[in-house]
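Listed next: structures, encoded as structure tokens.
Quick note: the coordinates plus some simple rules give every number you see, no bench work behind them. Small disclaimer: the values here were computed from a predicted structure and weren't measured. Cβ atoms are built from the backbone, for glycine too; each structure is taken alone.
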Structure I
Amino acid sequence: MRPNRSALGVKKVFFKTFGCRTNIYDSQVMMSSMKDYEVTLNESEADAIVINSCTVTNGADTNVRAYISSVEKEGHGAKVFLTGCGAHTKGESLLKEGRIHGVFGQSEKEKIDSLLKKEQPFYDPGDLNHIDDVIVDDFVGKSRAFIKIQEGCNFRCSYCIIPFVRGDARSMSESRILEQIERLALNGFGEFILTGTNVGSYGQDTKTSLASLMKKMSQIRGVRRIRLGSVEPIQITDEFKEILGEPWMEKHMHIALQHTSPKMLKLMNRRNVFKQDKELFELLSSKGYAIGTDFITGHPGESEELWSEAMANARDLPLTHLHAFTYSKRDGTPSATMKPEVNGKVAKQRLHEIQDLINMKNYEFRKAVTGELEVLIESQKDGLYQGLDQYFNKIIVDSKEDLIGNWITIKDYEVKKEMNYANI
């Protein structure tokens, strides 16, 4: 039987984070907001477990339920709390089933101390107009800092539930963002990843812009590299194109396409147009950028003919990275009722097909790179260090030195199919 932790001192909280970088940031906000509790990285010693959930697909909900089941099976007596996007879609039902002690929305995360102390089960969804005001000046267990710059999305893609659980797009205070980066830079962080629900919409409601923010960030002492989360093609403005050559820009951009067939893009209610996407990608490639994208296979209406067109178009794009997944029905979205549906096995085959294509393109890109790699070493496993270079490519480094958290310049390395290798 687990000992009574409260009798041994400060109660401990374990955070289980699902989903996107925005959730990673939100978990850090909760950790930094706690005053009466300690963070633990060991689930078995926790008095409370906070699940920061994702609800982007029905499958994401299933993953959260499966995790709750695993906690129940362990039976170590921790109180379980649910937050994140799933709080709005599945929180009430999980609470009624008695599987969790409390549910709270993203807007309530800064009140975590008082929420964790509630004796009675509770449901507090908060509101969808909230803007974070907290300053995070450290990241537990991280070498890079995630900076949340906006919340919500004004797009209404037919397959996506997120605008309904995160609200409309709204920007964080520029002065708050810059203050946070100054503090983190003083604490030794050199790489900053800008994140949010729809990062490229930053500043549209506050009469500024993403490019303007990034220029101000680059002037802060200690800022070495700035990386963006996913942005939409139409958000790469002329002003943004002017900063592409700056040395502090990571030479990798993730531009969300979701598909390359014009007909499929219309079915998905996307705002991008393939012809313009191709022009943008060729511009980025000409400036030496690695380029990633999101892609959904098996969305309703994706015929064999449209899939063949999509693959032909994908071959023409200078892509190097891919975040692809098979379509998963999300109840409450227009796509959920669309016909004809695509067989799951076919969707998975298509997923592997496009993954194989982009893996090959990534290998060719890495072979063609000339010059040095600027690498931030993030972790060590089995005696080898792992890090990411300026092109967002993984590199394994064999070294006798302690390199965790260090920036290193690598001139000589071996390009293998899966990743790069170096011995220093």
Structure II
Amino acid sequence: MLVSWAVPRGIPPDPSENRLAVHTEDHPLDYIDFAGEIPAGSYGAGTVTIWDQGTYECHKFRDDEVMVTLHGQRLQGRYVLFQTRGENWMIHRMDPPQDPEHEPLPRGLEPMRARVGELLPENERWAFEIKWDGVRALLYASGGRIELTARSGNDITARYPELRGIGAALGAREAVLDGEVVAFDADGRPDFGRLQRRMHLASESAVRRRMNDTPVAYMAFDLLHLDGRATLDLAYAERRELLEALELEGPSWQTPAYHAGDGQALLEASRARGLEGIVAKRLDGRYEPGRRSGAWLKIKNVRRQEVVVGGWLPGQGARRGRLGALLAGVYEPNEPGEEARLRYVGRVGTGFDEGELTRLAELLDPLARPASPFDTGARPPKEATYCEPELVAEVGFTEWTHTGTLRAPRYLGLRDDKDPREVTREPVGPEAAPAGAAGVGSTGGEHPPAG
């Protein structure tokens, strides 16, 4: 007979970790070369393939422990299976890694960043992708499980349970993916405002409730590590070829297409669809973790800017007794060795609904401080309450004024995936359309708050 264990998280490639092994019923020897489809409704329904074949030497065979050396075509080495509780066992590799060059799954990587720019004339050297209006996240997959980390390094796996199926789709493969968590509107366009409903939930029950009305998807657009090999030094085109070979297309994840050359056509198509813009990536470019590299350029259709919240103003009229406007800033780089200074760039008083006003007040109250965090720029209004510069918001706006303030900014949402110290003024592309508050005048956000 064939003594059998299921290994849903794969077989460990090195001794650094144990993995789950579930002791199943014995199988007849006829199963040894079976491959094919088991019909739905039957036991073990699904596709059966033969991953490896070979022989083994048995060193120990007890009811609660089995030690063997495997001599397979793909897998060789000494392994021990040991019982933990019930039908659950663990499998451990006792020998050094079979592949001496095997690299364990890396941790703590930072996403590569793009500069704001314009389309360049040598299009044939570049690939072009849609710019997804969501939250950037690295996905670590190992043994059928995933971990999602935001650009800030925070673990955000629990916020998006529907993405756990990516681990099952990859099976025993180990990978680090770069991509974006996105929520779509009724027309199938990525909508950062809708994603806000999922970004800040604290409890599992709240997440479960929101999964039905605000589902998310993971758009995987790069591959940083695969099966014991870092891919950072490979050209973008090679990394994309490996990524597409993983065939990650599922109910809540996909590998979106990219287009080599003719970026103008994709930019115009994205503008016609009302999308944020596109990203241009050099076909021969390597992946540079944590760097804002000229090998990646984001070309925006609309004017949007991240800002640091440095305080707030009380509401007036219908908003009396509530938050009226946020005080916004960006960091200005100084001479080498000098600390960047926070510049005041105006107030943001539109774009909030009632729920967001309440949530912002709860977040800001514990951060209150007596002195202004702004080191440069215009003086904020005297009735301001200041706060520690720890929150990052995204705003749409119509233009930068000659005094360096945002004209008619409109609040779009908080970004807890961004480090405030990295928020600087981004250049505005010549074709980017205004995206600020409608009907607001031209004083750089210096109007009284709405209400």
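Here are the numbers for this structure:
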| item | result |
| --- | --- |
| Highest-scoring label, criterion being FRET efficiency 1/(1 + (r/R0)^6) of positions 122 and 170 (r between Cβ atoms, R0 = 30 Å, to 0.05), among I, II | I |
| Entry that produces 1.6 once distance in nm of label points 7 Å out along Cα→Cβ at positions 330 and 378 is calculated, selected from I, II | II |
| Identity of the structure behind 15, 39, 33, 13, 0 (criterion: P(r) over Cα pairs in 10 Å bins from 0, in percent, for residues 82-161 alone, calculated), options I, II | I |
| Source structure (of I, II) for semi-axes √(5λ) of the Cα gyration tensor in Å, computed value 34, 28, 22 | I |
| Value 0.93, calculated as Rg/Rh (Cα atoms, Kirkwood Rh), for residues 18-145 alone, assigned to which of I, II | I |
| Origin of the value -9500, where helix-only ellipticity at 222 nm (-39500 (n - 2.57) for each DSSP H run of 4 or more, over all residues; to 500) was derived from one of I, II | I |
| For distance in nm of label points 7 Å out along Cα→Cβ at positions 26 and 202 computed as 5.5, the structure of I, II it came from | II |
| Given 1.12 for Cα Rg over 2.2 N^0.38 Å, for residues 42-265 alone, calculated: source structure among I, II | I |
| Origin of the derived value 13 (relative contact order in percent (Cα under 8 Å, 6 or more apart); candidates I, II) | II |
| Distance in nm of label points 7 Å out along Cα→Cβ at positions 10 and 298 - structure with the largest value, from I, II | I |
| Which of I, II leads on distance in nm of label points 7 Å out along Cα→Cβ at positions 114 and 354, largest value | I |
